[in-house]
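In the part that follows, the structures are each spelled out as structure tokens.
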Structure I
């Protein structure tokens, strides 16, 4: 049996946090933290909950996996075969809570999820544990690049497949099919067509049929990591307002992405976006939709605001999503040592050229069909 080096490193980091927080152990119940600790493994059954079906209790000298007997074989053989842990496996009809409480009895436990298990003396360390996941290591970056390219190509591919007369539900289904077929989980798919793009900044798909203009938004997860992108497709020539607004939005988008550099306060990146909104003639549009923020093991780790805490870190991922009338821009970036990498840039899409600081940058344009 091999050894999960990623898990060993992350368990050591959790034990450092245990000492700093003055706790006797840390209980991981969230799916994202299972994936993070194990280097991309999965412990979920239900897609719509943030909790998994295998909990990891990290103590100073050992790690326990608590899962129900009906889940044990798959988790043990397919997810944790290379993790040195002790197994506690109650029957499905007993549930896991009593077993967890027994392991934690007499101990003060750091928790990544509230409310706590009944009988556990717990302290909320959800923020501190999440912060351990923000900076991605080389193996995570490699997985993230692969995921981002696959998701962006699926998204752009569907933009080339759709046609007038299709309903938003049909477009949704087509994108979900192409994403799931490649082993990705679509955490968010938004689709809007025509006037709904102008009316709603966060539109879920409906039965409305596409006439000329469509917006497709995708947040796709694999191995715990989540990548995010938005693309637009238009049938026939753009009107003058949309031609102008796509250029203005590209400048807002680029300003925010270029400002996202190591050591910069996240609120200062946000403020740079606000200044650019005003410069482009849309001083209040940032108020109509959140502008994004750090990403990685969540669609957004938290939403940036004009006063939020946090500093941009090398190796951290961000997804900004500025929007003005009729158009939005969204890609996932990785903060690099010299410059940021647009992980969801495929090179196989029409782009707006934006000149800044003597360089020309490419930002996603509207696909004209």
Structure II
């Protein structure tokens, strides 16, 4: 049986919730996040704001420079979580094979579904309509035979998009896709691929798997398969997330301590957003620094009690940076990861004494 996979992605989720709830925001450029005077960062941007080149993790100061009339809305994560629960309830009307990726996106396997509906496209239409009726918000859907193709499809016609990639269309679709658009290929990897003459899926496909592994490590096997439109990963409703992190690469390299600490703040803001989205906290914080000469270091700190989005992550990350940064060395990448995760609000267990 041909697998039928959906990727549902809400459109500018945080910003759209704010525009739904506050009519004065509708049709205006808006971001959710900290204000410039707070040295904040953009957590989400409305489509009106995106027209100015504003995007998530951008410093609020830069966003305001690009759009002086920009509206800054403080985040309301409890509201976003409540809306996300409404959306997930819609998913489960159709299938129990739902793999959430964050508050606003998920994979669904509808090969076998509660309606007995043979058309995955018809199910995607119904889910979009149900989400709109339940929340007043639009979602974009990708429909295909595996997770990679469904994910790529959902981003093709945002907002309120619906894109189907049939098996016989997969090869041509991937061949025309710019390498930067591939899910799982970040800025650093994209630049390396460009240096190897790989600009599109058509350029990636002729490469032998062994050569991709030699250049990119184990993930080269994934690149080899998706270049052919292949992805055998199942939709896993019980996936256990082992870590949550973010990283950013810089061009040109960062050369001053002020630049480096400001960049770290944006990385911390992204990690905090993901922790809130997924309702997770953890025990081990890891900082990654890659220098201009490609030398990389990682340093970790483990806490006795779990830390989360509301913890002073920025203070701890800055402490680690100042303790381990090699002054005078240009920095090309910063990353921060929280691991040893558990659900937010999990109880602290105390070891009981065996003494009578």
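Read-outs: derived from the displayed coordinates by stated rules, not from any lab. Fair warning: this is a prediction, and the values are worked out from it, not measured in the lab. Cβ atoms are built from the backbone, for glycine too; each structure is taken alone.
What the table shows:
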| item | result |
| --- | --- |
| Structure (I, II) behind the derived value 1.9 of distance in nm of label points 7 Å out along Cα→Cβ at positions 64 and 256 | II |
| With distance in nm of label points 7 Å out along Cα→Cβ at positions 152 and 336 derived as 1.1, matching label from I, II | I |
| Computed 0.60 for FRET efficiency 1/(1 + (r/R0)^6) of positions 128 and 328 (r between Cβ atoms, R0 = 35 Å, to 0.05) - originating structure among I, II | I |
| Structure with the greatest value (metric mean count of other Cβ atoms within 10 Å over residues 88-95, set I, II) | II |
| Of the structures I, II, the one that 17.4 was derived from, the read-out being mean count of other Cβ atoms within 10 Å over residues 104-111 | I |
| Comparison of I, II by distance in nm of label points 7 Å out along Cα→Cβ at positions 208 and 280 - largest value held by | II |
